Structure 1
Amino acid sequence: METQADDVADPTAEAFCAEVAHWREVRGLSKRALAREMGFDPSYVSHVESGRHKPTEDFARRADEVLNAGKAIWRRWSEYDGARARSRSQAGPPAPRRPEQPYASGSAILVEHDEAVLEFDGSTYRLTMRRLLRNTGSDPITRYLIRIAVDRYPGEPERSNAHYREHPLTWDELALTAECQGEEMRWQAKHDRDAFKEVWLLFDNEHGRFPLYPGEATWIEYAYSVGADKWGHWFQRAVRLPTEHLAVRLDFPAALDPVVWGTETSMTAEAVPLRTAVGRKNVDDRRRFAWATDDPPLHARFRLEWRFRADPNEQQTKETR
């Protein structure tokens, strides 16, 4: 039986769940793989992330240690535990629960084409995502969930966490825009963290609504910007919905002499090199890298990383470490 304390603490519980999901994805682990590393039943991690089970102190400690989150997960647990303790001494009606399922029960989305273009001008990254979505379910789809996650210092979680606490991502700098076949899409923040955002793109605007009905397909496009001081030298594509074609293009200044490589992680295997090579060509003063795959496995993660060999700032950073 759930108590009023549990209800009041729901926002901090959601924040904890989002933090675990963020670090699990950054580390390229499936829920099953994380459960195995933590010594829990495979279904338990899924239930905690979805909010069906309340997080425990033991779970928080193990998750933070296994995911090498630099105490970020533990801080979220402390906030949650503190909210529960405060609520026990307060009277009042329970906070209304928010739905846990991202889409209606009769919804089913197929991504027929997923294309990411990441451009860098020397100081700012601008990511543009284009997706062709098809509704294969029985209910209209009125919103679509996207995630924005950055990690300036991969492999150094405490350093990254400290960096984003002092320099968090802001909505103003992201300058998020979204459209559906020429129609502007409104958006609503679902989770707002220092280095991690979840956003609902809504199939409506001030002029009306345009749901994606069963059997129909539509293109959506969204874009946002992140400064080089907050975007690490990596970009990851996680296959969360059935996808027929996945493509990534990186567009960098040729003067920086960039080199790119990539890895693939599945639910059953550790990271391995991409099965196909990343293409490369020079166009005027730009160097463009392209990679694509068809029918990627669900829950697979493809990570592209790069280095700017002619960047004096990067060389200086290495020397000062």
Structure 2
Amino acid sequence: MTSNVLIVYYSQSGQLKEIIDKTTAVLLQDAEINLSTYKIEMEEEFPFPWDFYSFFNAFPDSFLQKPHKIKRIPADILNQKYDLILMYYQVWFLSPSIPINSFLQNQEAKQLLNGSRIVTISGTRNMWFLAQEKIKVLLKTNQAKLVGNIALVDHTPNLISAITIVNWMFSGVKKKMFNFLPFPGISKKTIDESERFGNILLHSIKQNEYKNLQHNLIDADAVVVKPFLVSVDTKGNRMFKIWSKIIDTKQGNQRKKFLKLFYYYLIFAIWIISPLVNLLYYIFYPFNFLKYKKQIKYYQGIE
């Protein structure tokens, strides 16, 4: 019996496409899996590499989850019924990227997602926790059922990864800064090893059984939760909510002025606030052990 599986994604740098190729390699080789791919295309594409203004100007719409217009979903994709949809996404400014937000709020996509089983696969720097919560809300709104989640991250220390990823986004070149810092983004080793998740997905598709899928993915380290980063993500969301609402009301030179102020705030947050949160995390860890244990269990899950 043939199973129809759809890949939905948006990628600028190509990193997410590499993840797709690894995690679906085993599905592509199976004669009983009919694998289709839909790449989200924007009516007005975002630049890559980014320039300063375009990058930070995307912040308010991204965080506030304002959809942009996407090109029509091909009829052959819309008219097919899928046993499983694999949705690959990135995080922009602690929220799902504008393209994936736009897709999830698109009328055609609602038709596609209604009643469908979804596995989310994110490729991020390190903070995906609250972005995934926002994805859950949009999937529920579309009456889709989340059956699994995989979170691939950059394992480089937080401060170093912040430097290398920005250099990559603004240069468009994935290289070692100063010839000694690690390559930006998710490591080749992590991407290569993500092939193991394909076997787990294949088993569930073949058995048409998804009840234990997330449990099996967790056993394979598909979702690693660090409470320190959950704390940074939570605090960052609070501040981003304030900044995004302020900037969203500004136009012209006033907007540029506030975007620059936001840039300086980010530098302060990354280099001063984040290390302080990290220090407090370790100091109070014994007192918050049970809380962190619950956090890990929750964010590893799909409820």
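Work out which structure the value -15500 belongs to, where helix-only ellipticity at 222 nm (-39500 (n - 2.57) for each DSSP H run of 4 or more, over all residues; to 500) was derived from one of 1, 2. Mind showing how you got there, number by number?
Details: 1: -8000; 2: -15500.
Comparing all candidates, it corresponds to 2.
When Cα extents along the principal axes in Å is computed for each of 1, 2, which one produces 57, 48, 40?
Details: 1: 66, 53, 39; 2: 57, 48, 40.
Only one of 1, 2 returns 57, 48, 40 for Cα extents along the principal axes in Å, namely 2.
Taking 22.1 as the value of mean count of other Cβ atoms within 10 Å over residues 14-21 derived from one of the structures shown (1, 2), identify that structure.
On the way: 1: 22.1; 2: 18.2.
Clearly, the read-out refers to 1.
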Thinking of 1, 2, which structure, once mean count of other Cβ atoms within 10 Å over residues 174-181 is computed, gives back 15.9?
1
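Can you spot which of 1, 2 the value 1.00 was calculated from, given it is FRET efficiency 1/(1 + (r/R0)^6) of positions 54 and 262 (r between Cβ atoms, R0 = 30 Å, to 0.05)? Walk me through the intermediate numbers first.
Working: 1: 0.20; 2: 1.00.
Corresponding structure: 2.
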Distance in nm of label points 7 Å out along Cα→Cβ at positions 62 and 278 - structure with the largest value, from 1, 2:
1
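Values in this text are rule-based calculations from the coordinates and carry no lab data. If you're wondering where the values come from, they're calculated on a predicted model, not measured in any experiment. Cβ atoms are built from the backbone, for glycine too; each structure is taken alone.
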